[in-house]
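Listed after this line are the structures, all set down as structure tokens.
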Structure I
Amino acid sequence: MIEFRQRKYAKQDLMPDVIENLTKKGVDFEIIDPKKAEEASKVNSMSMVLMYACRNESGYYEIQVKDKGFYRYTRKLLEDYCKMEIKTADESTRTYTAEDEHLGKMMSVIELLALKYKLSIVYKKK
């Protein structure tokens, strides 16, 4: 029987594209240093931190978000309403990692998060 191996992609950072897209659409967000992510996520229940957005080795578009209290609503928002697949949910760091196969959908979800929450984006220019 013939078995096809899954194509490997190089991991691609999409944070510059996310920042450009949100700026173009006029959506409010804040760029923070990676050291301040923990503090920014704990401000209040309406704070959300986008830890990263990338295209992973499998070719899917992946985001990781951090909120104040590991709320079930965040999981429900990503999974049920935005139809993204939750890959990991880490209660100790209060992060959800979700992925989808469409770049436009990922960008729309990030825009929705920025409109609903006070979104902080972890980004360090290289």
Structure II
Amino acid sequence: MKLTVPLADCVTALKKNLDSHISELDTANRVWVEKTKEALTFLVEAVDRRGVQASYDNLANLFLQKPIDNRALYSKYLGLMELAMKAGGTTTEMDENTYDQIFNDNWQWRIASKMSNASYLSMERE
């Protein structure tokens, strides 16, 4: 099914979703930095005690699981919608999948970032 949707509504939804992502990302980054500093301190202390036997696994895992930043992807779609509005467009056509992505923030990349960042959000609540 094709829908005709006001561009302004798309921009509003994307900005709301971006704001939510930025808030989540700020928290996840803050927790990640704290955990990384703790892991670095532990590694330094372990190296002092055990030398080359010290494990850096915890630190390596943190670097492999950094919070995911999707601001550029949101900006891409926001820019597209805003450019269409500047050109005089007032509506856009979309199918239900695109609607779900824009209005329900149901992008594959967003789902991946929510899963990745969720572990840091839960750590902050502890």
Structure III
Amino acid sequence: MAKKTTSQSRRQRREMYRRAGFLKIKNNYNPLGPVMVNWYTKTREEGQRLHEAHTRMVETQIEEKLQSILNSSKETWTGLGYNEAELKMLEEAFSLRSVKNRETLTADRKLAKRLEKEAYQSKLSRA
């Protein structure tokens, strides 16, 4: 997953501020004064906004990748002869195995294994 940022990194922003002369001006002010408190507040809010945007972008990329893998798996399962009910069980098992939750990891794996086994047994009973 490539990092597609539309904004600059912190290093690039700092370099831009340095070239504009902001950092020299900033160093003349009292670090606890109102000017610097406003500066720190502004940069903190900007950093939080950029972090949230980046986090959303990464989550979207992960969702798209998982969805494409699921779609290709569904095609494979359909080719193997699974019906709609069995596909739903396999899809649920896929989601349990793909998205990991630390608190329920073992239970999720057991449930996914059980669902896969039920889908397979259902397929065999139809044949």
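Values for this structure:
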{"read-out": "Ranking I, II, III by relative contact order in percent (Cα under 8 Å, 6 or more apart), the structure that comes out highest", "value": "II"}
{"read-out": "Among I, II, III, which structure scores highest (criterion: percent of Cα pairs over 18 Å apart)", "value": "III"}
{"read-out": "Distance in nm of label points 7 Å out along Cα→Cβ at positions 64 and 88 derived as 3.0 - corresponding label from I, II, III", "value": "III"}
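Quick note: the coordinates plus some simple rules give every number you see, no bench work behind them. Please read all numbers here as calculations on a predicted model, not as lab measurements. Cβ atoms are built from the backbone, for glycine too; each structure is taken alone.
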